[in-house]
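Take a look at these structures.
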Structure I
């Protein structure tokens, strides 16, 4: 299912995916059963099966090199983002270039991820006060 006002290009979309309103997906691969909620932007990412990305998220595997003079205009550097199976990304989360998120992990609403996250973790907040904890401590499993 692909809803209105959505752009998809240079991407492969697996079976059973749901992409909601006002999403943009570029240079990405979505496995089966992925949900991308309204207003999210995904570029240069490999997304495993049964991943859910909440509304208004940014999963952007593109950056720019920082020099003494600043960033070079229109000189994109592509650093692929990888989301393994069953990852949940909460509303308004931001995943930076080159990060890999392990299977079954949860990125809390509003979190900013700038480093790799192992499987079965929950990420809360943003650096430098970010918390990364075992998910089973939160779920009681």
Structure II
């Protein structure tokens, strides 16, 4: 007879302590689940761009991150959330994530001027030339 293996799903769950990325790009932790569509969040980040005031948010306007604040009590007040946020190092984990790095790169690209884009193009051409020259040297030696 066939054996059946039952395991946990790899989907991220909506749970108290889960860190969310809101539409405006800020981060917040779930403090309380209001209903199946809304949650109470609080985001006491040290970075003002990522900080979020306490409030109710629709889950459809958020993205779940893999970061979880362990053992955050339900309905925790702002001071308790801030203490747990700093203890678990959410800001550092976020900055190390590929998601944050990609977002930072997009912001940098959007802030470039025409001349900056021209300089980037010239540097890319120069790098490509050096790579092709090195590859040609390896092929000639082989």
Mean count of other Cβ atoms within 10 Å over residues 86-93 gets 15.4 when computed on, of labels I, II, structure II
For FRET efficiency 1/(1 + (r/R0)^6) of positions 46 and 126 (r between Cβ atoms, R0 = 41 Å, to 0.05), which of the structures I, II scores highest?
I
Identify which of structures I, II gives the largest calculated value of relative contact order in percent (Cα under 8 Å, 6 or more apart).
II
Re mean count of other Cβ atoms within 10 Å over residues 62-69: value 10.2 computed from one entry in I, II; matching entry is structure I
If helix-only ellipticity at 222 nm (-39500 (n - 2.57) for each DSSP H run of 4 or more, over all residues; to 500) comes out at -13500 when worked out from the coordinates, which of I, II was used?
II
Comparing distance in nm of label points 7 Å out along Cα→Cβ at positions 6 and 118 across I, II, which structure shows the greatest value?
II
I, II: which one has Kirkwood radius over Cα pairs in Å, for residues 14-93 alone, as calculated, at 12.0?
II
Work out the source of 48, 40, 19 here, i.e. which of I, II gives that when Cα extents along the principal axes in Å is computed.
I
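Read-outs: derived from the displayed coordinates by stated rules, not from any lab. Note that the coordinates shown come from a computational prediction; the quantities given were computed from them, not determined experimentally. Cβ atoms are built from the backbone, for glycine too; each structure is taken alone.
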